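Several structures are given next for inspection.
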Structure P
Amino acid sequence: MNKHSPATALVVTSIYAPNSVLRELAAGCLESGWDFVVAGDSKSPADFAIDGCRFLSLDAQRDSGFGLGRVCPERSYTRKNLGYLSAIKAGAKVIVETDDDNHPTQAFWMNRQKRLPCRVVESAGWVNAYQYFSSGFIYPRGLPLCHARDVGPAAESLETLESLVQQGLADSDPDVDAIYRMLFPLPFQFDADAAPVLLRGGAWCPFNSQNTTFFAEVFPLMYLPACCSFRMTDIWRSFVAQRVLQAIGQGVLFHGATVWQERNDHDLQRDFMDEIPGYANNAQIREELLGLSISSAEPLRLMMERCYEVLMHRGWVGRAEEPLLQAWFEDLEAMEVKRI
């Protein structure tokens, strides 16, 4: 498989000085011909520099010409949105994202393909995608707890199918919630030989921003909302994305681990408190989004606006999200992003 894909960008946000992970990512991008974008924040060191990395300081984001760069809040993981925009402006057709505590494996650098051999899971409800990659008990952050032990439908035999959003897993310290971390042992290793799984037909599973690939046709769906809990921003993004993907006849593909996490310091009690909005509301958010009447004939912008209007109307996302979302769309439209 060809490792070189100059139209691929890797996007990370970080407040730390260059660490071992960021240096590994930069070296891999140099070797693979990927653009590497790190979006900084107010706590980022002013002298951040790594060969093979384009660092976007707060000043650079404000001076980027992107409207979102002037209004995106500081001290927010959603600064990553500016990294996405910068990658698109530089010509990316594929955007891969990860975090500054995820070490890449060799497989991480393989050229991303829209069409992959995968097992198909069709279901009208919540599905724990992690169960298809391990016989051990584990579930993804954001899955309603009442479904954590559900036995999902069988994964059908391999088909080669297209998926425009692909979620990779993470070994060692995977993306699970604070309750799991407090009650169950880690590290955890997924089955390295398990084939990818495509969820479609109404199947829902949260996906995160740890190891995720987006193709150009659905770049607008990368948007991370700022006016909600930090622990929910990527999860609620995934719910909006899944509602839109289902409307256009697409699903979400999960594949085996291509990173292993050496997790940054976290306060698990604080994580738990920040995850309460998800424990309380994720199931209802899905129901509300499914109740929307949206069509594949509509542009992605309109479908996303309808989804976020529901989230704001119900108070799950603050009303201050609206100008940020509009700035995102306007920045994409200025770059003539497909399907916006």
Structure Q
Amino acid sequence: MKNIFKTMLIALFAIGTMANAAAKTKVVELNKGQSVQIYSAPNTDGAITTKTIDEAFEKSGLTVGGDNNMNSPFEKRFGKVHYKTYNLAMFSNTDLTVKLIKKYPKFGSLTPLTMSIWSDDTKKTMNVATLTLTGMSKAVNIPESDPDLIAYAAMVKTALKAALPKGDFQKTNFPIVDKKASYKQEFTIDMTETDPDKIQEIKGNIEAAFEGEMEPLGFLLPNYMNLQADVFAPLGFNEYDIYVTYSICKFDVIYPVSKDSPAAGAWAPCSMYIYHRKGEDKIHIGYLGVDSWITSLGMKDKEGMDKLYEAQGMITKILEGLN
């Protein structure tokens, strides 16, 4: 009898183990190939805040370049907010950024990376959305097998787990984006100048013209990184005369988008690069088009999508006019 009972316990344990393994596999398969991930944790006591999340990211090796409370301007401009907490933050790791840009210059369109942080008042949770390894790979055409990209994605996961104790990744059903699809917006400006001082003068003129056109249209530029001067040069990496990135945001866009797609902060503020490699005859400018948002999040809201396309049209017109 004891042997029979023991055998039954072993069998039940085995079945339970297999069921748990199957459940975990199901979660992995459900989220496999998606570009955006959402990490959530219980926050009934309110201990998790945007400040504690930023601190955890910093301790995990990711510098937070800015964390913007979107509710303050939303309340003033639109009279109401969608969530008790809704922030858009920018973060990066210098070492991995340099390694990736050396191999893939257009990685600037993900420099810095971004995240949205929002509260779910019904479930009493705090949530953070970021790009997955797959999302980063597809966005800038970098193989998922690239060791530095893998390390970057792993660092983000480590930071999320540190920032949201007792949390886990949500089961999401975002669409799988076609690997061959390209939503990049890319532009060039002719460059024949070779004098370093005059190249910097041209850079300054481009930036002044870009900023001067963007700001009156309601665009915000919450982050600016002069990677060539502040990061590359001190490391002795001098392949570029110019390498800067801008973070771009617009209240009229993110407000309607965030209502149904709070995870859109994985793409916003969007990052735009401007670079000139020594010896080339072109300045390159680019950012990820809004179809990256729409397709990867399965957006359906017409108001939000219309605002995204409208903003992209404005940016395109400005950049085409710079040449």
Structure R
Amino acid sequence: MGAPSSPFSDARPSREIRLPNGALGLTWRPLEAADAPGLARLIARIEEADALPYRTTTEEVREYFEGEWKDPARNSLGGVDTAGYVRAYAFVRVAPGDERTVRAFLEGGVDPRWRRRGIGTSLLAWQTARAREVIVESGKDVPGRIAAFVDDGLEDKRSILAAAGFAARRFYTDMRRDLREPIPEVTLRDGLVLVGWRPDLDDQVRRAHNDAFGDHWGSEPHTPETWVDGRTCFAPAWSFVVLDRSDDRTPVAGYLLSSRYEQDWPSLGYREGYIDLLGVRQAWRGKRVATALLTTAMRAYAADGMEYAGLGVDTANPSGAFGIYAALGFEPTHGQAMYSLEI
């Protein structure tokens, strides 16, 4: 699948955003928090049919509607059948903290029994038009990006995106590490102290994250609201921070935040501690901070009966993270591609 002739397109939306065709057999309306249980059941059917190595809980779906910046009344769409069941869904999300590029992330799906009727193509057209509108409404004089993630093996989804002018621009790999294998000991240099995550450290960690990922492609600053979004499965006991106490400032040098996605374990076939975020600020890179955080987290997972440690990584990460993970015994298991329109 080739990229469009130009990687950039006009951000201006069309005069009217059309809903998907009613002839497709569904009635279209915005989704709301009361739809969360039914939407969760739909997503579960989709994930099972697509043999994905993860599952989404009702609690996670409820988070789709939490936070004024998400605006589901304007940025979501559900296709409802005559019996009142949601058979297709779409969301457009733009985080308020974006500074260098305003990113609109698309998420959606169609009930496996309702596929190959043109519903997915129509939903993508609505999402793309709405994303253009939201990017313009942001009022930020910076480039825009409309992006969707596609898991390995979902060729129909890749084809729909390619036909709409999206191109694969970034690739991500899930990795796992067998915790039955020996975990190396790591000693930090004088002044660096590894501590457990605490609520009073969390905003310092957020600011450290924004600094650590400032040189990463596609990364944008987290606001306090977006930083805590999506923490339904957050595991504080598996999360750690490295502080530099060599002076009175005690800045955060690095951090590792974990989650416990128990709903994924049956589809994975094993119990896993998952590393959601790992970052080291540039001034502390090369001092084994990441390795110390990883090995500490792995020991915590193993102590709680986990069989593997898991994480996801951008294959072009500039910090050399892929090499660090491989050196510690992490192996690839699954992949995703990010498709985007650059505007």
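For the structures shown (P, Q, R), volume of the Cα convex hull per residue in Å³ is largest in Q. Among candidates P, Q, R, the computation of helix-only ellipticity at 222 nm (-39500 (n - 2.57) for each DSSP H run of 4 or more, over all residues; to 500) that gave -9500 used structure P. Looking across P, Q, R, the calculation of mean count of other Cβ atoms within 10 Å over residues 105-112 that yields 20.2 traces back to R. In this comparison of P, Q, R, the computed figure 2.3 for distance in nm of label points 7 Å out along Cα→Cβ at positions 201 and 233 is attributed to R.
Since every read-out is calculated from the coordinates, none of them should be taken as a lab result. Note that the structure is predicted; figures quoted are calculated from it, not measured. Cβ atoms are built from the backbone, for glycine too; each structure is taken alone.
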